[in-house]
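A.B. asks: Before anything else, here is the set of structures, which you'll find just below.
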Structure 1
Amino acid sequence: MSAEPETNRPALPEAVVTAPRLSFRHGRRAEGTRAVPEETAVAFTYNRVSYAVMMASPVDLEDFAIGFSLSEGIVTKPGDVTSLEIVPGDLGVELRMELSVPNAERFAERRRLMAGPVGCGLCGLESLSEAMRPLPVIKSDLRVPAAAIAAALAALGPAQDLNHATRAVHAAAFWNTSLAAVREDVGRHNALDKLAGGLARRGIDSAGGFVLISSRVSVEMVQKAAIMGAPVLVAISAPTALAIRTAERANLTLAAIARDDGFEVFTAPERIQMD
């Protein structure tokens with residue numbers, strides 16, 4: 001789907017950069033270096049019209065392009081993006097997409113509601129009703145054993161390559177019978193968009209398992225999970241009150257504060273099998 005980069009274009013930034021630093025610990029001063037995550041401006045354009053700019057990790061950008069487009073309702077499937085070109089520049093990276101005609105019309109209407117380039121899935125919307133748009137109601141008989149959540153938590157840490165290097169990024173993962181996919185980013189909502197895009201591009205049905213995130217659960221995380229069609233969202237940190245209300249309306253099972261010793265379920269607990 002991506003075109004070959006032109007030779008005169010800048011290269012994509014590395015995801016991890018080594019930065020010099022001075023350490024002051026235990027009363028001692030020491031020079032050294034630390035691996036830190038890169039943060040890059042990523043612009044989404046559709047049919048050469050700007051839509052949004054996100055600060056993100058410069059990895060899994062094709063997944064990011066598709067996942068963001070799906071969560072924003074610009075497309076309904078990966079094939080609606082007829083071409084995708086990743087264009088590095090001096091100031092960031094452009095994800096240059098072309099849409100089929102019906103989706104181009106949907107994009108034009110969605111773009112009309114945008115106040116300008118944004119930093120998250122909700123910022124910059126002129127309409128409150130658009131920001132809190134109705135979500136699909138999850139209808140799923142999936143049952144998730146508590147032991148599967150424990151297994152997913154145990155598997156997530158070793159699978160976080162960027163976080164191993166930097167200790168500074170979020171992760172979103174999908175578990176069905178095992179850890180099927182993991183995506184990482186400096187932004188928690190970016191990581192979830194990348195996961196959604198990766199699953200869609202690989203033809204993995206989100207309804208067949210649960211999503212696990214390494215961050216707190218704000219409303220946009222619930223919205224993105226519901227749009228993916230995932231019946232269960234598990235988070236390592238806590239949810240907001242609005243996230244809980246939104247999950248309840250979408251009939252999404254929300255489990256959070258997941259730790260080695262267990263977790264707490266806030267909505268639709270019938271999908272969790274307490275062994």
Structure 2
Amino acid sequence: MPALLAATLILAQATAPEAAIPAALPTVEDDRLLACKREARSDPAQAINTAVEWLQGTSGPPASLPQECLGFAYMGILRWQAAKDSFVLARDSRVFDDHAERARLGAMAGNAALAGDANGQALVLLQTAQDDAIAAQDRVMAGQIASEKARALVGLGRTTDAATALEEARDLAPQNAEVWLLSATLARRMDDLPTAQGWIETAAGLDPANPSIGLEAGVIAALAGFPEAARDSWLSVIATAGSTPQAETARGYLEQLGVEVPPR
């Protein structure tokens with residue numbers, strides 16, 4: 001799993017609760033965690049020191065917060081195993097029936113393992129996280145985690161099992177465009193282009209501005225024998241997301257088709 005993608009996934013999971021805090025007023029410790037995360041973004045090494053100092057004399061559920069920050073900081077310097085271990089400790093510090101937080105932290109641990117190419121570890125962690133999400137009655141989170149399980153299964157060479165995990169993800173989180181994108185990509189890799197086309201159209205309907213979806217749509221169209229549709233998809237990616245890695249990849253594909261590429 002590319003480190004940049006894994007970092008993006010963990011960042012999304014790490015910051016999601018910050019937007020969900022209105023259910024309860026943030027505590028002093030919540031504010032401390034937010035400050036530590038901000039430091040981890042700008043100065044991961046210093047954030048490690050901050051989190052370690054915070055951990056001193058802390059145990060039980062309160063230790064979950066500095067452990068989470070520590071994992072986030074390790075992620076910033078690409079120490080994926082250390083990040084995974086910290087997220088696991090953060091999860092295990094939570095009370096047993098705090099299923100929502102255990103699911104979130106477990107998924108972060110799983111994604112850190114994915115980024116470190118520890119797919120077997122990731123699969124175990126993500127399955128536990130999904131079980132917690134289901135116990136918390138959070139189908140959307142459970143569906144997202146199922147899609148991440150599919151990444152681990154692909155890494156383990158278990159393509160059929162990955163397809164089953166994505167089927168589960170589509171059922172649990174049908175409004176998640178990323179789930180449909182991953183489904184389309186896997187179907188394309190399994191040479192099922194008609195299914196891939198249907199799923200990428202669903203992904204595009206849910207998130208039409210997503211450059212990864214436009215890029216994949218072009219690949220599917222090209223393989224299906226529709227070069228003009230592929231060209232249009234890739235030109236759209238360049239037009240709407242010209243400074244992204246996806247746009248650079250689209251430029252390369254267009255050059256292979258012999259299409260004049262718009263200037264940067």
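Values in this text are rule-based calculations from the coordinates and carry no lab data. The structure displayed is predicted, hence computed values, not measured ones. Cβ atoms are built from the backbone, for glycine too; each structure is taken alone.
A.B. asks: 2.6 is what came out when distance in nm of label points 7 Å out along Cα→Cβ at positions 76 and 244 was calculated for one structure; which of 1, 2 is it?
C.D. replies: Only structure 2 yields this read-out.
A.B. asks: Next question, about the same structure. Work out distance in nm of label points 7 Å out along Cα→Cβ at positions 28 and 164 for each of structures 1, 2, then name the structure with the largest result.
C.D. replies: 2
A.B. asks: Quick check: 5.2 is what I get for distance in nm of label points 7 Å out along Cα→Cβ at positions 132 and 228, calculated from one of 1, 2. Which structure matches?
C.D. replies: 2
A.B. asks: For which of 1, 2 does helix-only ellipticity at 222 nm (-39500 (n - 2.57) for each DSSP H run of 4 or more, over all residues; to 500), calculated from the coordinates, equal -25000?
C.D. replies: Clearly, the read-out refers to 2.
A.B. asks: A value of 17 was derived for relative contact order in percent (Cα under 8 Å, 6 or more apart); which structure in 1, 2 was it taken from?
C.D. replies: Of the structures listed, the value fits 1.
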